[in-house]
1. If P(r) over Cα pairs in 5 Å bins from 0, in percent, for residues 53-92 alone is calculated from each of P, Q, which structure is the one that comes out at 5, 24, 29, 23, 16, 3?
2. When relative contact order in percent (Cα under 8 Å, 6 or more apart) is compared over structures P, Q, which one is greatest?
3. Computing distance in nm of label points 7 Å out along Cα→Cβ at positions 269 and 301 for each of P, Q, which one ends up highest?
4. Work out FRET efficiency 1/(1 + (r/R0)^6) of positions 109 and 317 (r between Cβ atoms, R0 = 25 Å, to 0.05) for each of structures P, Q, then name the structure with the largest result.
Structure P
Amino acid sequence: MSLPIAFIQGLEMRNGGSVLAGDVGGTKTNLAVFKKTGNELAVIKEASFMSKNFTGIIEMMQAFLSGDTVPDIISLGVAGPVQEGKVNITNLSQQIDVRQIAQQLNVEKIYLINDLEATAYGLAALNDKDLFVLLEGGKNSVGNIAIIAPGTGLGEAGMFWDGNHFHPFATEGGHCDFAARTEPDISLYRYLQKKFGHVSWERVVSGPGIINMYEFLRDVMKIDEPQWLVNRKNDEDFAVTISKNALNKKSAICTETMNLFFRYLAEETANLVLKLKATGGVFIGGGILPEVYGLLQKEYFLKSFCNSGRMDTLLKEVPVKIILNEKTALLGAASYVAYGK
């Protein structure tokens, strides 16, 4: 099950007007206008945009509203570290500044939070059909919660449990150093180090990471790349091409790429759980998993997840759930202000 609103600190029902909420990513941005009806947030209008097609969020919001009255409150979950009302989108050369939004759109109440923090708030809006359970965990699992989300980048966040409420907080853990465990991992590390210098978990557990691993398997491990795949290199999102061909079992290199993706995702998910002591569970979100979780071999994933030496016993008791609702961060951005801010 998801988290009741009452369990998240700061979220308690209140009356209010409409909210323009956004989930702003390096590839795609979801925008919606919400209005609170009773105990629920009702969507009045929503749309998705390719982020690179706009000079910035202001132009995008103006196109979205298209002459409509600007809502009283704007709340944006953004893929990047938020500091003093500003954020540079990590995988897109754009900055968001609440002062500029206020000036251009004539709105006083504007909130910026990290997109994974928004996802944390969005958990309160989910129900059981929005979640796929990988590991039930212990019957009485309580404590902090971890959230990890591979997409254009790798987002990570946590929810501190004080005994009565959860307190969501953002991290930039996806940019921590990738940790090699096997000889092929070491070869992958060296391959990526030559390309990027610093090798973070985001370089493997993300959409671009899928392409990085595919190229490593081709260039270093010498797995055959069929000509029909070579001809698809200019696809708008080659990572999607790789995952679809793995789903269709049409290519050994695609299948092996996705096997690596799931193993590294499992390992970094376990790392995050241990660092946050997330005995209350871990939620795996982002834009990739809802599309490819049918590829995930449960036993393979859990073998990699529960592979941390003396902490295996702890990890086996941690509930692991995949978020299937791709609008969770959008719902969270709206919830962040509609229920208490």
Structure Q
Amino acid sequence: MTAAANLPSLSPQSTDIVTLQAHILQQQSRHPEATGQFSWILSALAISAKMISAHVRRARLDDVLGAVGSQNVQGEQQQKLDVIANEILLRTLGGREGVAIVASEENEEPVILREDDSAERKYCVMFDPLDGSSNLDICGSVGTIFSILRKDRRKTEPKDSLLQPGAQQVAAGYVLYGSSTVFVLTIGLGVDMFVLDPAYGAFIRVAQGLKIPATNKCYSVNEGNRLSFPAGYQQYLAWAQEQGYSSRYVGAMVGDVHRILLQGGVFMYPPTSKAPKGKLRLMYEANPMAMLVEQAGGKAYSGPGQRILDVQPTDIHQRVPVVLGSTEEVARVMEKLESSG
């Protein structure tokens, strides 16, 4: 039997098989001025995703579950795989010619790869290496979130290039390590989804131009903190439960947003008495997810009238409240927040 015989048969209606690498090159071909650096950065993210996925699947066998006994810059207990994923991304991206600055949620300061004003290094990459890592011990979903910005050559301090509103992102995405490994990407032209085929070692495009349903009676929030939510959020939850809404909460932003991207609903991470400015990081989580959601036709706010992508960051580890998802569902949350003052 030949190797071709093992491939799935394609019906006349089937489209060609397109890998993530081929998709990236297709997009590059539309820009004659492109140098290929941006494509190489996306390729580095894809390679990192494969490596992290392999570690996640072997975590119990390789004894890399649990905490390492130290805290990250956020004061959170670092998991062993947090450290592994962070190191993979730093090393893989650090070898790409177009990357000027790499910043991780796990590190206090960004890594300045080049301080010169060279046009050859014109991108900044920010990432949360392993979102939801506390889920690892129970085989729950975890993920990687990333954001790509152009280096602002007008800034005297290189790291100040990172302090750009999310609307300036040139690309954003996430990788979900669940029952399959899913790579979701936007470069500002809609949202595309790829799934890692372990048999071939490649991400295969499975959907283009994803659109969030305008409504779905489902919300995602950590209701364990409900009593410390501002009044508007509590009013929304009371209303939603009266209307028969379902509650779904994975405990990893990547998992919750992935479900909403495909099925609709609303994801919320309100401010609390312990985290009055919110818990999620603007640069590493809120901005990239907001870009994806808006590119898929949804909405993303940090409060009434405050679009997440318009927030001017003042610190790379800044936190913000987050409400994102289906347009109608986000609007209902905003109505309750506005009416509560």
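1. On the way: P: 6, 17, 26, 25, 16, 9, 1; Q: 5, 24, 29, 23, 16, 3.
Source structure for this number: Q.
2. Numbers: P: 24; Q: 15.
When relative contact order in percent (Cα under 8 Å, 6 or more apart) is calculated for P, Q, structure P comes out on top.
3. Q
4. Between P, Q, the highest calculated value is found for Q.
FYI, it's all coordinate maths here, none of it is from the lab. Please read all numbers here as calculations on a predicted model, not as lab measurements. Cβ atoms are built from the backbone, for glycine too; each structure is taken alone.
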